[in-house]
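These are the structures, in structure tokens.
Throughout, read-outs are computed from the coordinates displayed, never taken from laboratory work. The shown structure was predicted, so the numbers you read here are calculated from the model rather than taken from an experiment. Cβ atoms are built from the backbone, for glycine too; each structure is taken alone.
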Structure I
Amino acid sequence: MVVRLLVAVAVFAGWVGLGTESRAQSNLFAPVAKVNDSTITRFELEQRITMMRLFRAPGDIEEEALKALIEDRLRQQAAAEMGIVLDPDEILSGMEEFAGRADMDAETFTSMLAADGVTSETFRDFVEAGLLWRRVVQTRFGPRTQVTDAEVDRALALTSRRGGAEALLAEIILPARNQEELERSQALAEQLTETISTPGAFAAAARQYSAATSAASGGRMPRALPLTELPPPLRAQILTLAPGQIAEPLTGGNAIALFQLIELRETGFAEATNVTLEYARYLIPGAGTEAAAREAREVRNRVDTCEDLYAVNQGQQPERLEFHTLPVSQVPQSIALQLAKLDPGEISTSTSQAGSLVMLMLCSRTENFEEAPDREDVRRSLVGQRVASYGEGYLEQLKADAIIRYP
């Protein structure tokens, strides 16, 4: 392991043109964070930043790269505590699976990364952390994640070509912009989930605590949302809720979200099994300030379509404006929740990132129709979505319990 790491460092130093050996040691092995007893080095951070840029990851790349490395450490530590170890063939298979998404084999994909400065060890560690976490979540939650025949019947009925479904929801959005807010909001979310039992109580809590614009209306969303437009973890929960029940809290995008099902109804229209979203993100520095709010109002008044944002960003830093086209299942959960409320051409300013106000604009929503899956496919999908939802909550708990230090 040490030999491979030193070789990787030597190769990386050649790519970026570092000078003396002592300078390379100082720059590359300097700690940037410590997660419990595990150190994340500058080398690892630079490698992850490079890889995420190649993957065209959205957002503040440096911030997201460090966050991803911290989460990978927590995943690895959870696996170690459970005694989970992968053999080399499993990791290689995972690398092949990941490379296959780009229509490449692992060797070709690794060579492509290497040409841009990412070592094979970095790619391997990235894949291994994901595989370990998959095993952790399946081991911890799989045996107690049961999907009944009635739930499968309901999912089949609601997602069949004979008619789609939509959910009328109420929401409470609690801020989680830093560790202190996250812990406070987690405690409040748990308290609200355990104590609220009626729509009236949820509405009162929304008016008191929610940071969303819907707070004034008791958290009630203005229109019903098609299930296919919701993030998969929320969609899986909605299918098993009765009216008045509350879904498990969802964390992401500097917020914790609670949703109460008001009504679930069939639309009578064919439902798309795949929805692709095209959206724009425009970052405005100074989140929470009047200057940022004023600029957001000015931008909103200047644009009718996503293409208009190019003119808005003219003369600004290019990275302030991003466009993405993704299946709804691949859109970050916090963004997907906002986009689900929008029609094409509409804008949301409900989220922030790294000190910037995030303007989200939905450009288009494309629906693709396929034949309805068979019964066992639906059961596996419901189980997978439910386990993934449990895993997200478990990761947030690990993060809250961890000792994370930044030198």
Structure II
Amino acid sequence: MIPGGACAMKESGMSGASRTTRAMTRTSAILFVAFCLCATASGQASQFERFEQLARRAEQVLDANPAEAVRLYREALKIRPAWVDGWLYMGAALYQLERYAEATHALRKGLELAPRIGTAWALLGLCEAELDNVEQGLADIAKGEQLGLGANLDFEVAVRVKAARLLLARGSFDEAMGKMYPLSKKKIDHPAIEEIMGLSALAVYRDSGSLTPEQREMVRIAGKAAWAGGTGRPAEALAGYDELVRKFPKAPGVHYARALYLMESDPKAALEEFRQEVENAPDHWPALLMLANLEIRQGQPDEALKHLERALELVPVSYRWICHASIGQAHLTAGRLEPAIAKLEKATRLVSGNAQIHYYLSQAYRRAGRKEDAARELAEFQRLKEIEDPLALPAFQPGARRQ
């Protein structure tokens, strides 16, 4: 289109030429618009091709050359900032390079766009843990577990083992062991899993790095026995615990590990093992708690109270609510309602969402003649129990004591 041409023809005064000029002008305009559209489409195609090339190259070098992969992902994300896989895979590459702060940023960007990818949450948790943000790391890993850790078994093992080590470091032996149990359904044997199980079962050592050769052997035997028990091999488990007690009869944690395994199948034998543990290691607070639990079950609340008061001096802060709840339960068993109510109320203030505490508190209120309080606590118990296990609630008998 040439604007000056139309004006020149109009000024000539020839009407036929004028009509011809107008027709030519319309045609030129259409051609110009078409040209512009083609140029835009060509640019978009070029950008698309460029993005596809970068994405393919990044994927090809991701494992072998993560630094190059990061560079390529950055370039691709400039073209398509909402590319979820780009952010997440770049985060994975940065994790490989131990650039954890950058990896955290990339993973969070990806999760803002697609918040229901469990593997990404788990990897984010691993990054947070490396940055010493332990609580955030555990929370992110837990969210990943909830959403699903994917089909890569090696990745799932690595995530669960890391989370367990973080829990062991703060003395949460039971929670660390709990991280391993979902793997028991997959029937795998792995040295790291057995080590976590051994450390958790003994409930003494928080880190395998400083163990003596003898302690390492104890952890090895305990771990194999505990994992055999967790994967449905009871004969192998019992043989392992027997070997542990035979080789290390006085070592801390040994009788506790065996007692823990026997609790459901042989509570009487478990009680004796817990007592032996406390005799060998008077400050073994998990053994004190479990021993007191069995003593309450067997109608020995005053014996239980001695062990619980000692445990209260030793447990990590996050476990004090268990001591207060158990002390309240012991007083309730002994018929001492006022201290039972005081301790159970304190336990509810220290922890939220535990159905069993509200059940025992409802029983204490009922026996004290506080009907409205009893009804409130029983309703709270039922609400929480339904959240924990909705299928079990209809079978619950209010008069039964449940541990």
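Here are the numbers for this structure:
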{"item": "Of the structures I, II, the one that 3.4 was derived from, the read-out being distance in nm of label points 7 Å out along Cα→Cβ at positions 67 and 219", "result": "II"}
{"item": "Highest-scoring label, criterion being Cα Rg over 2.2 N^0.38 Å, among I, II", "result": "II"}
{"item": "For 3.6 (distance in nm of label points 7 Å out along Cα→Cβ at positions 139 and 171, calculated) the corresponding structure among I, II", "result": "I"}
{"item": "Entry that produces -25000 once helix-only ellipticity at 222 nm (-39500 (n - 2.57) for each DSSP H run of 4 or more, over all residues; to 500) is calculated, selected from I, II", "result": "II"}
{"item": "Among I, II, which structure scores highest (criterion: relative contact order in percent (Cα under 8 Å, 6 or more apart))", "result": "I"}
